[in-house]
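K.L.:
Following this line, the structures themselves.
Any read-out appearing in this document is the output of simple, stated calculations on the displayed coordinates, not a laboratory observation. The shown structure was predicted, so the numbers you read here are calculated from the model rather than taken from an experiment. Cβ atoms are built from the backbone, for glycine too; each structure is taken alone.
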Structure I
Amino acid sequence: MEYNNDFRYDLKVGQVGESLLGGLLSGSITCEVKRDFWVGRTGNIAVEFESRGKPSGITTSEADYWAFVLAQEYNDEVIVFIKADRLKRIAREFYKRGSVKDMGDNNTSKAVLFPISEIINATTLLNKDLPEKFK
């Protein structure tokens, strides 16, 4: 985006963001919400894709966005929103790298782990195709 010293232009740009957030808050844009208790200690986000041998989490969610409420060290004071398609691209890449962990009750779920910083890394994975597992 080019720099522009025009209040009306800046106002329109801000209103686009307000509209998106308004859609999330009003429910016209769907959002899957997860609470992460480990990110403060590990620096990683866990994205479930399978539970008890069946697709779950990111592989079955129909949400437009995902929100991660950062618990424990963050005291639920930080919420990270990410478009579901972008999250799928990141999860796919780390799945291919083998960054998968058994989790949950009796380790019956599988999740992809990746650094939370990947969510805001503008150059990461933006042009990669999704594998069937994450479509």
Structure II
Amino acid sequence: MTSTATTISPTTRTARLRLFFAADAVVTGANALIYLAAAGPLADLLGGDAATYRLVGAFLTAYAVLVALYARSGLPSRPGWAIVVANLLWVVASVEVAVVGALGLDGLGRGWVLVQAAVVGAFAVLQARALRAR
């Protein structure tokens, strides 16, 4: 049996790393804007309180800006790993919110939180793999 090793150039590794963090910033920023602009309708649809959606939207806006700045930087490892850890903490907190029914979310709201957790978890895995590959 023959095996061929595939090597990825440092330029490609950096481009992937930048892509995964930039995509995280874009998705997070879009989510933040929706939370800020449509807090009332979201509360009606998913349960919870409009003020909470605004608060989460403000937090996500700041987080998206930080992740975007990192994606445009020289990509030092330590801040990249901090973002991965923050994303993993978001996943854990989201699962807890969905499981215990915190924030007054209804069934659809809990499902939405779990979908978001899966997306954030996927970003964390992709980012961690890309950081490790450097």
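K.L.:
Between I, II, which one scores greatest on relative contact order in percent (Cα under 8 Å, 6 or more apart)?
P.N.:
Largest calculated value belongs to II.
K.L.:
Something else: Just checking, which of I, II has the largest value of mean count of other Cβ atoms within 10 Å over residues 12-19? Could you put the intermediate results ahead of the total?
P.N.:
Numbers: I: 10.2; II: 15.1.
Result for mean count of other Cβ atoms within 10 Å over residues 12-19 over I, II: largest is II.
K.L.:
On volume of the Cα convex hull per residue in Å³, which of the structures labelled I, II is highest? Could the numbers behind the result be given before it?
P.N.:
Values: I: 140; II: 118.
Checked I, II; max of volume of the Cα convex hull per residue in Å³ sits with I.
K.L.:
Among the shown structures I, II, from which was the value -8500 of helix-only ellipticity at 222 nm (-39500 (n - 2.57) for each DSSP H run of 4 or more, over all residues; to 500) calculated?
P.N.:
Values: I: -8500; II: -28500.
Of the structures listed, the value fits I.
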